[in-house]
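Read-outs: derived from the displayed coordinates by stated rules, not from any lab. None of these values were measured; they are calculated from a predicted model. Cβ atoms are built from the backbone, for glycine too; each structure is taken alone.
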Structure 1
Amino acid sequence: MTLSSEKVVARRVPEGWQLSADGIEPFFTRRLEGALERAREEIALARDVPPDSLLPVLTYALGDALDRARRTTVQAQVDLHRAQLKVSSHLRWMAASLRDAGLTGRDAARVLNVSPQRFSQLLHSERPQCPDPSCVTCHP
């Protein structure tokens with residue numbers, strides 16, 4: 001079965017949240033918890049389709065200032081996640097490189113500023129290539 005993606009906009013109102021989707025009357029919910037399920041039911045009822053054929057996508061209309069702040073925050077979360085992946089990859093590479101250079105686990109852990117247990121975890125994960133193409137040690 002192909003799912004139909006449906007945009008649902010949530011706006012804060014005194015009673016809770018007003019939810020709007022194209023072609024149907026707005027409906028309300030007190031909290032965002034359960035809003036996707038409620039939107040799926042309301043849209044299915046209005047369009048006379050099975051609820052499991054719909055994939056509601058919730059967006060928020062919080063006002064210009066809060067919408068901009070939310071976009072900035074979400075982008076910062078994405079950037080942080082990418083940075084964490086890069087650090088994790090580099091830590092795994094460095095752990096293996098320090099071991100290959102003959103350092104003990106405790107010394108290598110101290111060099112990397114991680115616990116010996118974390119160093120051991122890093123060694124037992126897949127060794128990636130150095131993630132930094134500008135690293136002169138790895139890419140002479």
Structure 2
Amino acid sequence: MTPAPAAEDPALAVLEAGGVEGIRRLLDLLDVIAEERHRLHGGDEQGAVMRLLTRQLLAGDTGGMPLLRLSRQTGIPRETLRRKIGPLLNRGYLRQDEAGRYHCGAPYFTDAAAARERLVKTLQSLFGDTIR
């Protein structure tokens with residue numbers, strides 16, 4: 001069976017109707033977001049921990065979380081989580097208090113602010129005045 005010509009491909013027709021250049025820009029943006037996410041978190045498990053602790057802090061709760069609670073709330077096994085958060089501790093993104101509770105570290109927010117600025121610049125370069 002031979003592939004359908006491009007003009008007959010329904011996916012291509014939808015893509016062209018939506019604006020090929022707009023789709024390319026969106027893909028470029030998603031690439032930059034993925035790069036920044038990897039730069040900050042390293043992986044999905046680290047990202048889940050940092051998002052959870054950041055949301056806790058934004059809600060006004062400065063108490064941090066013990067590893068078991070982080071494990072339960074993220075669904076990541078405790079030993080896996082212990083291993084995965086090591087790089088975050090080494091970078092200062094996480095800190096552990098005397099009671100064993102984990103908290104966001106200031107370097108995380110410094111680097112997150114820099115990532116945000118890079119994303120804003122990317123948005124402006126890709127979409128210009130269309131950003132509202």
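What the table below lists for this structure:
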| read-out | value |
| --- | --- |
| Comparison of 1, 2 by relative contact order in percent (Cα under 8 Å, 6 or more apart) - largest value held by | 2 |
| Of the structures 1, 2, the one that -15500 was derived from, the read-out being helix-only ellipticity at 222 nm (-39500 (n - 2.57) for each DSSP H run of 4 or more, over all residues; to 500) | 1 |
| For mean count of other Cβ atoms within 10 Å over residues 68-75 computed as 15.0, the structure of 1, 2 it came from | 2 |
| FRET efficiency 1/(1 + (r/R0)^6) of positions 28 and 84 (r between Cβ atoms, R0 = 35 Å, to 0.05) - structure with the largest value, from 1, 2 | 2 |
| Origin of the derived value 18.8 (mean count of other Cβ atoms within 10 Å over residues 36-43; candidates 1, 2) | 1 |
| Origin of the derived value 3.0 (distance in nm of label points 7 Å out along Cα→Cβ at positions 60 and 100; candidates 1, 2) | 2 |
| Structures 1, 2, by FRET efficiency 1/(1 + (r/R0)^6) of positions 44 and 76 (r between Cβ atoms, R0 = 41 Å, to 0.05): label with the highest value | 2 |
| Among 1, 2, which structure scores highest (criterion: distance in nm of label points 7 Å out along Cα→Cβ at positions 108 and 124) | 2 |
| Test item: percent of Cα pairs over 27 Å apart calculated as 52, pick one of 1, 2 | 1 |
